[in-house]
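Asks: Scrolling down, you'll hit the structures one after another.
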Structure P
Amino acid sequence: MKLLPALLLLMFSLYTVTRRRPLIAALSKAIVSASAASFYVLAAAPDVALAEALLGAMLSTFVYLIVLKSSGKLRIGVVLVSGLFERHGKRYVGLEYDLLLSFVRNRLTDLEIIEYESTEEMIEDLKEGYIEAACGALLKPGNKVLATFPILETRLAEVKGISVDLLKARELVLKGEVDSSDVVITDNRNFYVISALKDSEFVEQFSNYMKDVLKSGTFDSLIRKHIGDMS
């Protein structure tokens, strides 16, 4: 009878120490404590089991969650782009917004959003450490200083002699500022990326998060939801 709780304790301990997401690790740690409490009951130590259940499974888990919740905000800069990161009144929507919102919720933190008019100003603040990540930037991956996460490949277009990307061209057409006949799509391509300093903690955490999102198929669903067909 004692073997099963011991095996569960070992299994959940290994599971806990291999989790990349702090929230999942904190919750699985509670299961470890519950398994330990079960083991103590079977070992005829009810007083120790009660202490483990109250302190290990309940109190410590509660403290971990409070610490995670109060660990600060992720400050990001953004150049608003239709479909990627846009503001409707006081509410933000878009592909990059949904990705980052899910990312911070998994870590029980919040987003602090700083809007920029130009990519150059935003990237400068990123390099100076004023923001932790930059969104809505149309950059080529492979920057020497920045780690870039390609979010969306887009074709470039000419609109009345001005070079814009396909998302911007579509936005201009939808707003009625230009006619669709004014848009000439070229074969040139670029990427919308989420950027951060290469040596920042954000890079490793967001890289692991993106692996999970791509593997689960969530990313493709968000593309269909916010962007649709970009071909």
Structure Q
Amino acid sequence: MKKKPFSIKFFATCFLLAPIFNVLLLIWVNKWPLTGPRGVLERFSLYEIIILCIFPVVAYGIWKVAKWGYYLFMVFSFFIVAHNFYILVAHRQYSSYVVLLFQVTTFSVIGFFLQKHITAPYFNPKLRWWESSPRFKTLIAASVQYLQKVYDAEVLDISKGGCFVYCNKHLNLGDEVVVEFSYNGNLFRAAGDVVWLSERAPSGFGIKFKNIRLGDKWSLAKILKDLKKARKEQLKVQNKPDIKAVS
């Protein structure tokens, strides 16, 4: 399975741990105890506690790479900037060095997330390459039903979301078909839309599955599992060193 980019995991983790880091930094810089009448926890107002509780929510939005997560991050970050300026002016008990450090850090993170290649996946799911399902090359006899007629076909590759099919029948983008095939005793049948056409070899069309029934979901999962296992075994054979007899 492909992994999320390190930058997303890093900033999500930073926001998740920000409340703890905030408390520890205040203890270290101001020489305050953690608890007690003059402790850090006693100095926090309900307003500040709510702010600290929002950090993990922002972290989750960053981790999910969702549009709402991006908007929440931006709104919350600019709010933190304004809040820190208020702290710097109105609350002298907080170290100005600590506040300025938070300001610089916040502006740096905002600048990072304003970059186009960072912003794009939050608004276009197709750019989240780590979420794409693995695709397996195959050569499975199949049938494609279109407008009550059935045509012979071959599945050339398949994934959880769809397959690429070779068929002599010419179809157009958006046509709805039903594809059916069997692999290792697992019969799969599902409706789908034609979402891609290939004029070059191998010619054919890509089908995006839709409304898969529960039984066919189980069959597809077993088929993909078998194909994954077969691919691993094939790679082992290809990577196996040749052993020559020594006389």
Structure R
Amino acid sequence: MAQIKKKTGFGRHRYVILHVLGVCKSSANKNHLLNTMIAVIDYNVGNVKSVCNAFRHIGCEAELSCDPKRIEEAAGLVLPGVAAFGFAINALGDLAEVVKRAALSGKPILGICVGYQMLFDESYEFGTHKGLGLISGKVAAIPSGRVIPHMGWNEVALPRDMKLFTDLPEKKHFYFAHSFYADVTDEETRVAYTDYGFELSASVQKANIYGTQFHPEKSGLQGLKVLGNFAKIAQRKARK
């Protein structure tokens, strides 16, 4: 990966960002993500537009949609969210079954923040709420004795065999904003952790199902790289 000495925002130095991510249109990889449509699930919760904008900045087609047909046609799905778990799962409504069918059919899906938490069995945030049940585990409050909410940059140890972190170093900082965390019990799931006075699950991978507790769309170049890796995963799956 190329090195740069200063941070670059999404609105500036786009050539540099694309070059660092390995998706520069003037390279041998020209337009290699432009025909990969990622559907960002539109259920009126949180950071949907910023996620779409981040994908577009890396040259990937991103469509904000609540149309089951368009979701089915997409190469990959992103379930974002910034809200309490119960509010988010209720707002998702009938789209929950659409997302589950897509995930169980093998389509790559990426959950972000509350979207990540909804991948699990249930949450205890302001009551007990059932999740999508795609990954075994429960969402509980961050233990007391720490600053809550957990908000800011934390270093995440990145396992080599987790596809979202391809071509990233062994550790990298990402941006978090949450008060609850996923206690992952699924033996088939790979987990990346950050240290927050305990091992806090920061990202998961189970077959075609991916999730990040952190916000890749707010995490600078490394976050864009995570989104780019997901787009490549979706692209490869769509070509099979």
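Readers should treat all values here as calculations from the given coordinates under stated rules, not as data from a laboratory. Keep in mind the model is a prediction, meaning the values are calculated, not measured.
Asks: -17000 is what came out when helix-only ellipticity at 222 nm (-39500 (n - 2.57) for each DSSP H run of 4 or more, over all residues; to 500) was calculated for one structure; which of P, Q, R is it?
Replies: Q
Asks: Work out the source of 82, 36, 34 here, i.e. which of P, Q, R gives that when Cα extents along the principal axes in Å is computed.
Replies: P
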